[in-house]
Structure 1
């Protein structure tokens, strides 16, 4: 609900928003939140919920696109082989008025790894969203997870059709909130809190699946 309310506010921004100081531009990360995943009170996953905005020049002539979704580590069965990394992603063209749309393909990329070529399962999730799942023990996936702690962020790549050009969008885990001002600037609040919460949750989750 929070994501949809925030994106509704983005729809009211004028073109002047992209001309602001780079850090206060509409483009970039707007917020990342940590959420634990529990089943009957038992920790089963660690999730980072996010909204970031880019200019989609590959498919939409530079229209502003909000990427909303989550990155999660989930225990689907006991043992390290039962831990998966998930990417849930929906795309919202802020200038067309269309509903959220699913990407054809999406992946996570960091300095030392990428899920683009990793074995995956992809399914349609909530309306307008697609869910990608990867085994955490895959070397490329493990490298991505390791980089999350070293450099708190990632790049999300997506395309809208088979063999389409990838749109690369940075996501900064330290942007924990933002506010849209009356002058169409986006004021970002930064903190390491989300990264610390995520790391603590992951440690607990991995300890639990090894028991």
Structure 2
């Protein structure tokens, strides 16, 4: 199975680089790091779309069976790819928090049975404790540590002029096309925040849904 590990960069942390090259896998992996922001600082959203459009093109053109996205400020466990492959879903997410704001989990569940509103799983304390360490279906989202099988890449596209960022566009298209999405809540990843410098980690215990590792 040929897998492309893709990491678009603006800031890139050594810890992320080390984790990417320490990923466990039985066969060879191919890596693509990009630093291509053609729209400059004035249009960051277009730069993000450009980065993930490139990932889709490279996956299809290169004949890869799957695409693993790892954002350039992530801390991922060595067995992340092994576990995400094992769930055997078109789109499989690792578990991580946002690095800004309330540090909610980037794992969304559908609370209305009609596509929206979605709710972050971390806002459901009982459910997040019950789901911790398990694999569950979800509605997205995020590219922090995400395995996308070729079938999902082939059936999805990005539109910079449409609503949402690329990860939410992927999630919506998967939901609309019944492309299964799951989160493996045993693939616990850290998210490096800039100011103050720390790693944000998910936690399931009663109380706060995250903890901070100071750097």
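Hey, Rg and Dmax of the Cα atoms in Å, for residues 32-103 alone derived from one of 1, 2 reads 15.8, 47; which structure?
Details: 1: 15.8, 47; 2: 14.4, 41.
The correct label is 1.
0.35 is what came out when FRET efficiency 1/(1 + (r/R0)^6) of positions 160 and 200 (r between Cβ atoms, R0 = 25 Å, to 0.05) was calculated for one structure; which of 1, 2 is it?
Details: 1: 0.10; 2: 0.35.
It traces back to 2.
Every number in this text was worked out from the coordinates using simple rules, so none of it is lab data. These numbers were taken from a predicted model, which means no experiment stands behind them. Cβ atoms are built from the backbone, for glycine too; each structure is taken alone.
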